[in-house]
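Enquirer: Each in structure tokens, the structures are laid out below.
Nothing in this text is a laboratory measurement; each read-out follows from the coordinates by a stated rule. Everything numeric in this text was worked out from a predicted model, so none of it was measured. Cβ atoms are built from the backbone, for glycine too; each structure is taken alone.
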Structure 1
Amino acid sequence: MENASSFTTFILMNYESMDQQKYLYFAIFLLPYILTIVLNGCLLTVVYKQSTLHEPMYIFICNLAFNGIYGSTALLPHIMSKLATQSYKIPLANCLIQIFCLHTFGIVELMTLAIMGYDRYAAICTPLHYHDKMSPRKVKILIAIAWLFPFCSFAMYLSLTIRLSFCGNVIHKTHCTNFDLIKLSCNDTSLNNIVGILLMGVYMFPQFLVILFSYAQILRICIHASKECQKKALQTCIPHLLTVINYFFGCCFELIQVRIKANQTPYGVAVFMSLYFLILSPLLNPVIYGSSAFKKHVCQFIQRRKLSPGS
């Protein structure tokens with residue numbers, strides 16, 4: 001029997017409310033997971049196969065797609081397995097792994113969006129120097145930073161959570177989050193809270209400022225440009241802007257939800273707010289980037305597959 005001062009297994013309470021309609025919920029979570037894997041997988045395959053798409057913008061879109069698969073796989077199979085087995089407990093080790101995967105997914109997403117904003121700025125505002133600013137070497141470095149920095153920095157932050165002992169073991173969610181786990185700690189969590197706030201600033205504000213700066217410069221250029229240039233700029237920027245808006249909607253839902261007590265929020269609303277960012281962001285990104293130009297390349301790829309003798 002576990003000592004109340006050192007729980008190592010946690011109960012995810014949201015599943016109890018799903019129990020009566022577990023098969024319906026299972027199907028609801030299975031469908032977006034399949035769509036996320038298929039859509040992002042198709043996007044990755046088409047860009048890989050089409051040499052004309054081996055440009056910085058499409059490489060960054062692929063980074064978003066891969067991150068979407070990573071984030072969805074860290075969450076949705078876990079939810080479906082809990083619904084299927086009706087076992088709503090999760091060991092501390094699995095909880096920490098899930099926290100690491102889901103938080104790094106969100107950080108990588110925002111860093112990639114910031115890099116894409118800078119890419120659009122370089123392409124529209126400094127077209128003559130674009131290939132210098134976005135050379136293949138620099139693109140590789142930017143992608144490496146987008147993954148290595150979140151993984152290394154969040155691993156160090158999570159080590160502060162690992163050292164804690166826990167007096168409670170009930171989490172009012174379908175998955176683990178660092179915020180909910182720290183609330184159950186018996187120890188003084190002042191250091192965790194201070195470092196967490198500082199890291200949130202590091203993870204969000206520089207990236208947000210890069211996006212704002214990029215679009216401020218793009219807007220400045222577009223005001224004095226011809227109608228044709230304005231239209232072209234809009235076509236390349238709108239998908240990125242929609243993705244950024246979708247990301248920050250998800251962040252707002254999550255921040256609001258974690259600060260409202262479970263009994264003050266209708267169950268369906270609480271689940272939607274906690275899962276919007278983790279489910280809809282990876283699902284909508286490939287849909288948003290399915291522009292007419294991209295669809296043309298997809299059709300060409302499928303046509304070539306059909307005409308290929310080996311197919």
Structure 2
Amino acid sequence: MLAPNNTTDEHPAFTFIGIPGLEGLYIWISIPFCLLYFMALTGNSILFFLVSTEQSLHEPQFYFLAMLALTDLGLSLSTLPTVLGTFWIGAHQIGLDACLAQMFFIHTLSSVESGILVAMAFDRLVAICSPLSYSRILTSRAIACLGGTAFIRGTVLLAPLPLFLSNFSFCKDNILSHSYCYYPDLLTLACGDITFSSAYGLIFVLCTFAVDALFIIASYLKILTTVLKLGSSDRGLRSMQTCACHLFTVIIFYLPLISLAVMHRYAYGTPPLLFATMSNAYLLLTPLLNPLVYSLKSQQIQAALQRQLWVQRVTAGE
């Protein structure tokens with residue numbers, strides 16, 4: 001059993017609860033987690049490498065995909081130490097400073113990923129609805145600005161969260177519901193008036209994820225209208241296939257994120273197993289599935305991968 005950590009000192013420690021009731025199976029649970037992390041890190045690294053080195057992939061949609069892969073790498077690396085530490089070696093505790101740093105990176109990178117998904121939706125909107133203006137609108141400068149804006153927005157809006165929490169004392173059990181540090185989870189353990197901090201977190205969600213989701217929905221409604229006008233032409237079918245990949249990515253990113261946020265705010269009687277499932281899906285599904293979805297659906301990425309494998313094989317033969 002994990003001992004509650006009742007502390008009010010300046011350097012509190014927090015305990016990761018993992019999956020309650022399955023403590024005896026943690027070593028076995030760590031095996032699929034290791035495999036999932038390995039696949040996510042490998043897949044996103046390969047995707048980023050391909051876009052960086054293959055001239056045929058130097059297009060706006062693939063640049064955004066490289067940004068997405070880089071963000072997913074950051075998310076995976078942010079949670080890997082505590083998730084594997086909890087399930088593999090039984091390291092259940094973390095200090096306040098390390099917890100706040102992990103929380104900042106997780107939430108910032110999640111916000112950046114949301115912004116990149118918006119940029120990808122904008123890319124598809126221009127490509128399908130205004131194809132003649134595509135190269136004029138999505139220049140290298142515009143791509144850099146969209147990616148930079150997503151990064152700066154996430155960093156600036158998330159910077160106050162660790163400052164808010166560092167000013168609180170923690171006098172409860174300090175047991176976290178997840179295998180990583182999550183802002184609403186930490187906020188419930190703080191002693192004092194958390195009204196402003198909670199309101200800021202809600203405003204942040206509304207100004208980022210909610211606005212992003214509305215823009216993506218509006219973009220795809222416009223895209224769908226345009227594609228329907230094209231009828232069953234080859235261009236319309238190709239456009240729908242490309243958009244289907246992006247929509248799948250959007251769903252697997254936003255669905256666990258929204259579900260987890262709702263459960264923290266309203267579903268107080270949620271079973272711990274469901275909490276653990278949704279929290280791990282939130283940060284594992286997207287980095288794992290993104291490279292698989294785009295690699296399987298994009299013939300250009302498949303061709304680039306085959307060329308790289310052939311080059312490696314020839315080099316090894318020499």
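Enquirer: When distance in nm of label points 7 Å out along Cα→Cβ at positions 133 and 205 is calculated for each of the structures 1, 2, which structure yields the highest value?
Expert: Checked 1, 2; max of distance in nm of label points 7 Å out along Cα→Cβ at positions 133 and 205 sits with 2.
Enquirer: Could I ask something else about it? If we compute distance in nm of label points 7 Å out along Cα→Cβ at positions 29 and 149 for structures 1, 2, which one ends up with the highest value?
Expert: 2
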